[in-house]
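Down below are the structures I want you to see.
What follows is calculated from the coordinates using simple rules that are stated; it is not laboratory data. What you see is a predicted model, and the numbers here were worked out from it, not measured in a lab. Cβ atoms are built from the backbone, for glycine too; each structure is taken alone.
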Structure I
């Protein structure tokens, strides 16, 4: 269990996926360029490639991301956030999505 104060430390904002491509020599990774209305897009590396054989299907989606995680280098690429999704042990997977009208950078409350 964590306290509500710990949970409040996680900043979750909606980002619009501008591009998505497979990471070379990595079966599970996609490199996303995401607009959070910060002036320039963020690069986010995510292990969701198995669920998106055509990564371009992600372009234009508004999804929630944890945006205040420390940057992490994955396969030589700096990742500056984490996309949120749901799944289970049986292989079910679904991205969480905000409505298309949600402005990039909106805070999840």
Structure II
């Protein structure tokens, strides 16, 4: 997959190549909006739910890139291909990646 941190453009390329996109933010943050097609696994649940992530590369994101970097480091340490979006969802939105909002 390459570097541990990727910019939104590369993250979107990885997504189009089949990487899973996983949001590691809290439930309330997820409800405020998330990357279209992303899965939601809060960081504090990641260890218990890692088997749900299947095989293949994963791109994690959070609000600014700190929690997603921790997630990517943990999965890379376990032998998985994982990267973190530098700048988080804000950077993805600025790059024009579609974001879904929960209905009010």
For mean count of other Cβ atoms within 10 Å over residues 5-12, which of the structures I, II scores highest?
II
Match the computed value 30 of relative contact order in percent (Cα under 8 Å, 6 or more apart) to one of the structures I, II, and report its label.
I
Out of I, II, which structure matches -500 when helix-only ellipticity at 222 nm (-39500 (n - 2.57) for each DSSP H run of 4 or more, over all residues; to 500) is calculated?
I
Thinking of I, II, which structure, once log10 I(q)/I(0) by the Debye sum over Cα atoms at q = 0.16, 0.20 Å⁻¹, for residues 37-92 alone is computed, gives back -0.42, -0.66?
II
Computing volume of the Cα convex hull per residue in Å³ for each of I, II, which one ends up highest?
I
